[in-house]
Structure 1
Amino acid sequence: MMRIAVTGSKGQVATSLIERAGANAKVVALGRPVFDLTDRAAVVAGLEAVRPHVVVNAAAYTAVDKAEAEEADAGRVNGEGAGHVAEAAARLGVPLVHLSTDYVFDGALDRPYREDDPTAPTGAYGRSKLAGEKAVAERCEDSVILRTAWVYSPFGANFVRTMLRLNETRDEIGVVADQRGNPTSALDIADALIAIAARMKGDASPALRGVFHMTGSGEATWADLAETIFHQAAARGRRLTHVRRIATADYPTPARRPANSRLDNEKLARVYGVRLPEWRQSVAGCCDRLLS
């Protein structure tokens, strides 16, 4: 049985991995306070105790707006912390799968971003995640960096759960309609991670290493995603909340969001044969669980 150590025990991806592990994988989640990404010795000791076949680094400082005022903290977790995990995986001689983000790009391109497009983060969170990518690539050759985006699930804090909460009391809500991306289910990410981990464990080919993009199939604006969620709620007897489409400028935030967060997933499909489901299908499944 494949043993996967995943960092970030309370996060959407770790929770999803534990649920999706099945009979062929055992997932051990590591998190604070015992497993602190910023403490190199704790990271090494924690991973050595698990003796995993593959490490998944899903832990991160994810408060995008807060990071603007706490860039050093974000950097310690997402940059230095990722480096500690990479060092520990290299020391153990096991593959590492590291999760990154669309925020490493500035969002100015007029097509989905490919893995070799130039990075240019516009905010503290994106800079910290890019530092993590560089640390992983430098310290663990046996690694895959998976960039994903717009992650939601039945667990934790995310856009789908927020919209369903607002749906309980609101007849109308303004939602940004000029940012485009790929809504991505953490449960779909977990299924893909298990398949990727199994391939990496059994095949040392350099072609399976490096940077890959992995998001839900199809694209949407935040307003499109909200409308889909509200229609799912209405189909289950809840009120139909109306979406008022607004511009990013109408909803100012401390961190600038990329106007184009779309990621091109063809490399992952070509190399690993992995393609995530169409986003509407996965959103429907998530809403079904949260509303049943």
Structure 2
Amino acid sequence: MIVTVASGKGGTGKTTVAVNLALSLAARGGNPAAPLLLDCDVEEPNAALFLKLAIEDRRDVGQMVPEIDLARCTYCGRCAEVCQYHAIAVVGKRVLVFPELCHACGSCALNCPTGAIHEVLNVMGVLERGWAGPVEFAQGTMNVGEPMAAPIIRQLKRWTIPSDRGDRPIILDASPGTACPVVEAMRGADAALMVTEPTPFGLHDLRLAVEVARDELGLPVGVVINRDGVGDRGVETYCAAEGIPILMRIPLDRRIAEAYSEGIPLVEAYPTYRERFVGLWKRLEQLVHRQGGHCGQERKR
């Protein structure tokens, strides 16, 4: 089963939940399949800070962008006409390419009448994978100044998620918000786990995130309330009205915050939480099956 851990806003504890969920599943008895944890917050990945990570493989990541052979170009402008993203322009006897706008669709090369366009890799960041004890881990890191994170997330998923994954737990830690990177991290998942806090700000952004996951992508949604005990009951009222199950609560506890500040996972500082996170995964499985999901199969859209 693939679960994307998301949140409408930053700082809710999304990465905390994703990391501790993976560590707890890895510690289960009975020789289950090792969980795979992907840090899809490629603009600011930080899950590795809580893991004793050994990187085994690293590769550049990017997308193909056009390069012009000026000896063959007739400056007809056909490439600019077919580009929907305005990533290429012909001005007199010059062809201007804007890699930051290119979506690597290949239309310019396909439509060039003289074959003057070929594609080259525009490196946007790096992908890394390895093991953190019994947890397989991978992350993408986007180069500073790059405008598009979604292509990196897409390639991270293709590189690491096997086509025949069986019952293996796969957990994606998405970036905060509801923009394209979050949508890409949710795409193909079996469920979305929203981490929120019981405050008006948490409720506002939870609503937005649920709209994307449930209403736009059709995913079953469950909620974890972090820092439970502060704020108000707005999140609970909203979840009850929308039929969204609250699957776990993590209390506001100074000891948890102290462990977090030292880079110590919650389940290592307080092992009693392992069973709670394993229970969270079981409730997610029940949620997926109850709402007609298909664990281990790519969701078709």
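When distance in nm of label points 7 Å out along Cα→Cβ at positions 2 and 170 is calculated for each of structures 1, 2, structure 1 comes out greatest.
Looking at structures 1, 2, which one was distance in nm of label points 7 Å out along Cα→Cβ at positions 162 and 178 calculated from, given that it came out as 1.9?
Working: 1: 1.9; 2: 3.7.
Source structure for this number: 1.
For distance in nm of label points 7 Å out along Cα→Cβ at positions 42 and 282, which of the structures 1, 2 scores highest? Before the final figure, lay out each step's value.
Values: 1: 3.0; 2: 3.7.
Largest calculated value belongs to 2.
When FRET efficiency 1/(1 + (r/R0)^6) of positions 10 and 242 (r between Cβ atoms, R0 = 41 Å, to 0.05) is calculated for each of structures 1, 2, structure 2 gives the greatest result. Taking distance in nm of label points 7 Å out along Cα→Cβ at positions 106 and 218 as the measure, the highest value among 1, 2 is held by 1. Computing semi-axes √(5λ) of the Cα gyration tensor in Å, for residues 130-201 alone across structures 1, 2 gives 33, 16, 10 for structure 1.
Starting from the value 5.1: which structure in 1, 2 was distance in nm of label points 7 Å out along Cα→Cβ at positions 82 and 234 calculated from?
Matching structure: 2.
Looking just at relative contact order in percent (Cα under 8 Å, 6 or more apart), which of the labels 1, 2 belongs to the structure with the highest value? For this comparison of relative contact order in percent (Cα under 8 Å, 6 or more apart), the top structure is 2.
Given a value of -11500 for helix-only ellipticity at 222 nm (-39500 (n - 2.57) for each DSSP H run of 4 or more, over all residues; to 500), point me to the structure among 1, 2 it was derived from. Computed on structure 1.
Tell me which structure, out of 1, 2, gives 40, 21, 18 once semi-axes √(5λ) of the Cα gyration tensor in Å is calculated. Numbers along the way, then the final one.
Working: 1: 31, 21, 18; 2: 40, 21, 18.
Traced to structure 2.
Any read-out appearing in this document is the output of simple, stated calculations on the displayed coordinates, not a laboratory observation. Just so we're clear, the structure is a prediction, and the values are computed from it rather than from any experiment. Cβ atoms are built from the backbone, for glycine too; each structure is taken alone.
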